[in-house]
Structure 1
Amino acid sequence: MASSLAFIGGGNMAGAILGGLLRAGQVKANDVIVVEPHEAQRDKLRADLGIEALPAGDASLAQAGTIVWAVKPQLFTAAAEPLQAWLAHALHLSVMAGIPSDSLARVTGSERVVRSMPNTPALIGKGIAGLYARPSVSADERAAVERLLKPTGQTLWVDREDDLDAVTALSGSGPAYFFFFVEAMMAAAVDMGLTAEQGRRLALATCGGAAALGLRSDESPTTLRERVTSKGGTTHAAITSLQADGVDAAIRRAVRAAQQRAAELGREFG
């Protein structure tokens, strides 16, 4: 496999992956090919990472052993068509939402395709990415993808491509659910006489600490919740109110709605 790494699209997710790889010493800036049509984004890559991005793809892509697709899903076909002469040899990793691997294989001419569903905490190395590999992807190539994404956080393989819709609903969209909850906590803080900034600090520190505790503990989230919920206490009052309002069922419906929309987008883009 050729040694070069190429990115089609140089936006936030590409920058997060590249920045991590450069900091870890896994690649050098002049060994990476980045195709980014927007001048402002090319300037940002140059300033932040020392990478000289191309405004359009060229024959240098034929030297790339791995090509990472990081364009908006609706732009994929238009971005790929001018490059097709230089794509069929490579392993392709997609960080685009919604584009099925069949479409990636058809447009690129390569059956060696891995789809990834990352999330925005990848920008600070705290993300988690769901991964699906087509059968033609070897074990060594799976390992190479894991190394490539390691600077962005954790990875989780799924056996069925359809499961990426559930990954999208849980972790891809999940940060927005978290911030929605934090917004409500901040509003409650203001209602109770605290400032919005005090509410923000308390809510984010509490949620971040609870997440860290959950990750480090061998106990289930249910057990950890019950530990804080003394019968007749303040937490019990809050949980009882949430249950009476059907918040748990509403969350499950919301996540399923995201899963269904992910499947619709896959059909649309495919």
Structure 2
Amino acid sequence: MNKKSILITGCSSGIGLDSAKTLMARGYQVLATARKQTDVDNLTAQGLQAIRLDLCEQNSIEQALAQVLEITGGTLDYLFNNGAYGQPGAVEDLPTEVLRQQFEANVFGWHELTIQVLKIMRAQGHGRIVQNSSVLGFVCMPYRGAYNASKFAIEGLTDTLRLELKNTNIHISILQPGPIDTHFRQNALQAFKQNIDWQHSIHSDNYQKQIDRLASTEPASGFTLQASAVTRCLIHALESKRPKIRYRITFPTKLFTVLKRLLPSHWLDALLSKG
């Protein structure tokens, strides 16, 4: 029996790395990708089949997918869109080019890879796609506008695609993690300092709080889970006869799902503005 093949983006650390290693141990043919060649080399050293894939470069996406198909013999059972980053900053301090970069990595790259993979899945008559969204894909928090917008976009594209795939044997699911113990905050802090002129902003006082939060090595909250919590939901989305449309991961995600339905918008705003 042939191994089920899965392409995973963003495997340098965190959720992508945990899912790649876990699925490999589970018997999958894992094609693990990362943007930097040093990370690709590190993945290879850990025994994974690793390929360089930069979601901001169309040529990189095409070349990586060609390598995947060469390895698998022209098929691909699963795609896990995971690679992304968060660009902090108030909306009014966010240069349009920086917002564009956020969408290149978090939305447009995913879209390009997905439509290319769908050609393969339609030809073979089956497949599953899993999108790693966020609690911030359906509620917003201040100073996270670029990331909020990118995840809202992924939610909308995924819901639409699910409707358009209704009469096929291709399934698509969304994961919605809340706080997960990864390198996300460290990467976000780097993007913030690089792209936001925070010292001269009207938000400078609040930015200092954000910098302290992002620089902290402590868990983001008492509800922070390990990356394995996301991997468990990924496995269900891949293997269940009836995969869920959405997997709400961590207590905050489940809580805000309920609060968004029950609370008036002004009340929810008051709660979210404290974040």
(request) Identify the structure, out of 1, 2, from whose coordinates relative contact order in percent (Cα under 8 Å, 6 or more apart) was calculated to give 16. (result) 1
(request) Taking 12.0 as the value of mean count of other Cβ atoms within 10 Å over residues 23-30 derived from one of the structures shown (1, 2), identify that structure. (result) 1
(message) I have 0.80 for FRET efficiency 1/(1 + (r/R0)^6) of positions 47 and 207 (r between Cβ atoms, R0 = 41 Å, to 0.05), calculated from one of the structures 1, 2. Which structure is it?
(response) 1
(message) Of the structures labelled 1, 2, one was used to calculate FRET efficiency 1/(1 + (r/R0)^6) of positions 95 and 231 (r between Cβ atoms, R0 = 35 Å, to 0.05), giving 0.15. Name it.
(response) 1
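A value of 18, 42, 26, 11, 3 was derived for P(r) over Cα pairs in 10 Å bins from 0, in percent, for residues 79-142 alone; which structure in 1, 2 was it taken from?
Values: 1: 21, 48, 27, 4; 2: 18, 42, 26, 11, 3.
The read-out was computed on structure 2.
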(request) Supply the structure label, taken from 1, 2, corresponding to Cα extents along the principal axes in Å, for residues 15-174 alone with the calculated value 37, 34, 30. (result) 1
(request) Using the calculated result 18.6, 61 for Rg and Dmax of the Cα atoms in Å, pick out the matching structure from 1, 2. (result) 2
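Read the figures in this text as sums done on the coordinates, not as results from a lab. Computed from a predicted model, the values in this text were never measured in an experiment. Cβ atoms are built from the backbone, for glycine too; each structure is taken alone.
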